[in-house]
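Right after this note come the structures.
Read-outs: derived from the displayed coordinates by stated rules, not from any lab. What you are looking at is a predicted structure, and each value in this text was computed from that prediction instead of being measured. Cβ atoms are built from the backbone, for glycine too; each structure is taken alone.
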Structure I
């Protein structure tokens, strides 16, 4: 079975059913399939060959999903680029994956141009969603709408999602069609997707969640996806769309749900259509869980996972939330149990299972585990050992299989659900001529969970202010990655080998707090 086949089946079985809502634009499955076919055939006509990488730099619009569908049908590799990326980051991704073509929204065309020459890039097509006379729409109208004559299989490379890690440079997580096929039941079963599903998408299209939690599962059952502007989450807008479109499903990070609870519009909004609200990527206080349940009813599911595992590896389902609020409070601190089709263990440094309740590293096995890191066999071999994918997340597991995250081996900062590599930020700080040493940690924040905070020591005779360092970073990094604050210190704490002690730096802010990441 392939993702391409699910798209075709939706067009045959539900041709006139609403598939996408994108502002004032609405598309049926037949219309969507027509546009996907045209794009896939157009790419073929432009000499984009099976296995070639096709990048997309844009906001959340139906055109982003068309690119996913065209990749599925044409045997191409979809590469979604983070809309928040600065030119340097765009250049890195396009060069690393060897992109042959890029669809770029008009809003980001200048940023792409600033990225400089990309040797592998054969063609750039500019999109202007909603403009029927745009370059993309004219190009699309010229293409053949028949089914592409490409015999894709589950082993065809499907997409590369770039994610920052402890190495400081983005890693390209490669998935084949078979991983998305294997992961889809996790969402269909756990999140209760059906033909009547209308899912409101708030995650950016470059997220693994958008592809494997929303697009693909919706194709399996014939559900509808509703788009909203992902650049700035607005609780009032989310509530308005829930009511107007009779939304049944959505998945948000806790920060977004906090804003929904605080919205004056909440009390007057009809949210009775909601079936499931998923949350994850950051801790959720028990008190907020209870308030959400009071407002929406028993609809909450917490998902735990990562890009390398196709998205969701474990979840705390609705019954778990209900029983937790009825007395089993410890359960609400966990991230649930292994999801459909996924095996997970908690192991020591020798990959032996730790005892119940002891801390160890989470490892995964299953057909939804990534193929590997694009063009990085060493990192792939380091992560995929003895048939198990090593997460770098530290956790305990109880006798019932409930997993509780304790800490991360990797020094990732999680801010509003976004993963930020501390190493990447540190490297930028080191570019400043006054900086001698730098270390970046996550500083606790009530709204975002964590915000990047820098510690730097300066070269003798050099001077710079914290504000100047923050501005320096903003010129070279996406805004969400930049440290909000910086402490200038005489020296950074180190161990006997000279390694900077991040645990000691964290303790300045986290003493007495539980830095638990679910």
Structure II
């Protein structure tokens, strides 16, 4: 039931789902079989990373493929930092979740021989299911959204911001929200809360993510007492359309899977100089290679050429990419595409176990906001939507087992939330927007593909100039500023602490892997202060 204007105060539900990407939608639809669901998003369903995901869903469904092979490819891409149990669960149960989607009526692209499976970097077999050519995310989100709109016991609150989770650092009781249309605070009391808010790469100036993907769920979680882990691992997508004055957009990895080649400004193919798998190497390797070519030649981009491919294949299989590039004056059937890497996917997030549980009772997390350990230090292409399906179901199953009843929100917590002011001054709002732009450029320039101690310290100096004592924690804008500082600090300090190069975390000053860093950097707020600790892998 989509009704952003409906507020029965306070709202009470069995399952509170925050976020409307694939994780949020799938968990909400599944949870509706067991109780009342309230799903909250600060924008709209179409604003999620899932909606814009082009590649597809990886699953070993071909008879020539195997789950073991998918497991091995995932571990290899993750640079030995994966949680092997989480990987095994993802590839095993992912197979079943994809089959269930098909049985529900989801249509993936196919030909006379069956599913038209693609191949992407890091995969040893064709196992990428796609829909509407390279608009898989949109197809799956639209499919689930249609079912959700028809489900009476799901209340959808769009354009509704979560101000904070109700938590005493031991249990979660729901959250406090504000609707853009109803200018007041609304209390949501829930039996279980599932965070599915997506990642944080929208904080980068150059990103494939919508600007709304700004780590809100991660900050909600850590403020509520949850542990956050692996925040140094930010995956950059190697091929994002780059042209001065034009809007950046993703150029699907599937193009390289079908034979597209990367060339530099001299027209030379260069990937053979970096890895024997060339264009089909994992994302961290391809991104670093492109970055190195750009730096060596003093250029802002390289090119992707498809001119040797069949024009009808390009126009049908990659219809969306063809049309987007044509809008920017590039006909990809006979012209090369200017591309450069951009921040794409945050591998770290709220620490969860294999059941999607956080360390806070009744609080679960799934999708990009969570860190189950399945991706290790670098995500294998098209495993993200698969992880969403697997762990969103596990979150609901866990909630059914461990969150048995709605508990009243303690008066002490409610009293604190009542003091938060929702009406910002124009001056404060302007300050926040300017600061957000400044931080995004700092992170982009100093916490990018290739990091070093000097740049990271420069970024930390800028971030640390935002003083907590100068902010009013009862003011909603000052809260956003503090959250922005916390997120950027977590990502930068973690990158400084990890003195090695592993997966998508690459240091110029520590250029190789070091086995003493087979461990994770954990963050938690203790006595009002962010503190880190290490756990061995």
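Brief remarks follow.
- Parent structure of the calculated result 4.9, given that distance in nm of label points 7 Å out along Cα→Cβ at positions 88 and 328 is the read-out and I, II the choices: I
- Computed 20 for relative contact order in percent (Cα under 8 Å, 6 or more apart) - originating structure among I, II: II
- The maximum of mean count of other Cβ atoms within 10 Å over residues 72-79 over structures I, II, that is, the highest value, falls on I.
- At a computed 22.2, 67 (Rg and Dmax of the Cα atoms in Å), which of I, II: II
- Highest-scoring label, criterion being mean count of other Cβ atoms within 10 Å over residues 240-247, among I, II: I
- Read-out helix-only ellipticity at 222 nm (-39500 (n - 2.57) for each DSSP H run of 4 or more, over all residues; to 500), computed value -9000, structure in I, II: I
- Test item: mean count of other Cβ atoms within 10 Å over residues 416-423 calculated as 21.2, pick one of I, II: I
- Entry that produces 20.0 once mean count of other Cβ atoms within 10 Å over residues 184-191 is calculated, selected from I, II: II
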